[in-house]
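Values in this text are rule-based calculations from the coordinates and carry no lab data. Just so we're clear, the structure is a prediction, and the values are computed from it rather than from any experiment. Cβ atoms are built from the backbone, for glycine too; each structure is taken alone.
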Structure P
């Protein structure tokens with residue numbers, strides 16, 4: 001089984017790394033492919049794709065990190081060639097899964113590994129599962145509670161605050177070295193459309 005972890009990674013943080021670590025343990029993954037969305041369809045990226053790819057490679061040095069040219073998960077899965085793909089997402093993303101482009105098409109092409117997250121109780125996840133034709137294709141697994149987000153990292157950098165507790169050391173070093181996110185301002189709305 002191959003794990004797929006997709007996202008904007010703007011920047012990657014310890015929550016992403018913990019999700020990947022626990023998925024390896026829980027599912028005995030043969031490998032993990034980290035897919036950095038070149039043009040995220042669901043949010044605006046603050047850094048260009050090449051820089052986010054560089055940050056993701058720093059966060060996941062032992063994994064296959066590559067650019068994903070598709071804006072929608074279903075298209076990524078349609079064109080990919082993975083052995084028994086398990087698409088890894090957080091509980092927050094799963095709560096919006098029915099709004100993704102062709103959620104049933106996603107489940108036809110991959111199983112979903114849904115990591116628990118503070119503020120997203122099982123009842124909310126069950127409400128989504130009940131509306132799927134293939135709930136058997138979804139596996140919920142526990143990870144250590146982490147309340148970190150990429151937005152929080154960007155905001156801290158912009159305020160000149162330390163981020164060493166939020167991101168892997170290699171990511172923090174790159175952000176510092178390259179002066180990333182120093183001019184970040186909070187947009188009115190980051191979510192643009194569905195995955």
Structure Q
């Protein structure tokens with residue numbers, strides 16, 4: 001069975017957590033497409049050309065333990081506005097989406113650009129303040145001394161870059177179901193996503 005679930009949304013809204021839970025529930029493969037940009041960003045931080053880094057990306061590059069760092073996330077957001085880089089990564093994502101057995105892809109332009117015909121589309125969001133608090137806790141747990149104020153500024157700046165870029169801006173697909181996780185627990189958000197997808201499969 002080929003069944004694609006496209007999950008988009010801003011940073012720290014919970015789409016990654018929901019995507020993994022949904023993939024596990026249905027037995028689908030999961031791809032965090034943000035890791036593709038983080039992997040390219042990590043290469044650029046070592047001096048690589050953005051386009052060359054994107055064109056030569058291999059699955060093993062996604063296993064880099066440093067891809068979840070704050071600095072790599074910022075680098076990823078900055079190179080993600082590069083239309084040539086995005087184009088170079090489209091095929092990788094679309095091939096994954098069409099794999100047999102079902103696939104869940106989460107990112108910022110899955111339902112609008114990568115898989116516009118996906119039968120199930122979600123846009124997971126939350127307030128900037130809520131997302132900043134969540135991200136701050138994650139960074140603190142990793143020993144990062146960054147302040148909540150700094151994280152909030154980064155979240156807002158990243159939202160502006162993602163939504164304002166000319167190439168594949170972050171926006172909810174017209175036919176996506178929106179889940180606002182600001183006042184939801186993780187189990188509640190996951191349950192809402194699963195219920196929606198079960199309806200689409202049926």
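To which of P, Q does the computed value 3.7 (distance in nm of label points 7 Å out along Cα→Cβ at positions 11 and 27) belong?
Going through each structure in turn, the value belongs to Q.
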Legend entry - Entry that produces -16000 once helix-only ellipticity at 222 nm (-39500 (n - 2.57) for each DSSP H run of 4 or more, over all residues; to 500) is calculated, selected from P, Q: Q
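Using relative contact order in percent (Cα under 8 Å, 6 or more apart) for the comparison, can you identify which of P, Q gives the largest number?
Working: P: 27; Q: 34.
Comparing P, Q, the top value of relative contact order in percent (Cα under 8 Å, 6 or more apart) belongs to Q.
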Inset, instruction - Figure out for me which of the structures P, Q the number 2.8 belongs to, where distance in nm of label points 7 Å out along Cα→Cβ at positions 67 and 171 was derived from the coordinates. - result: Q
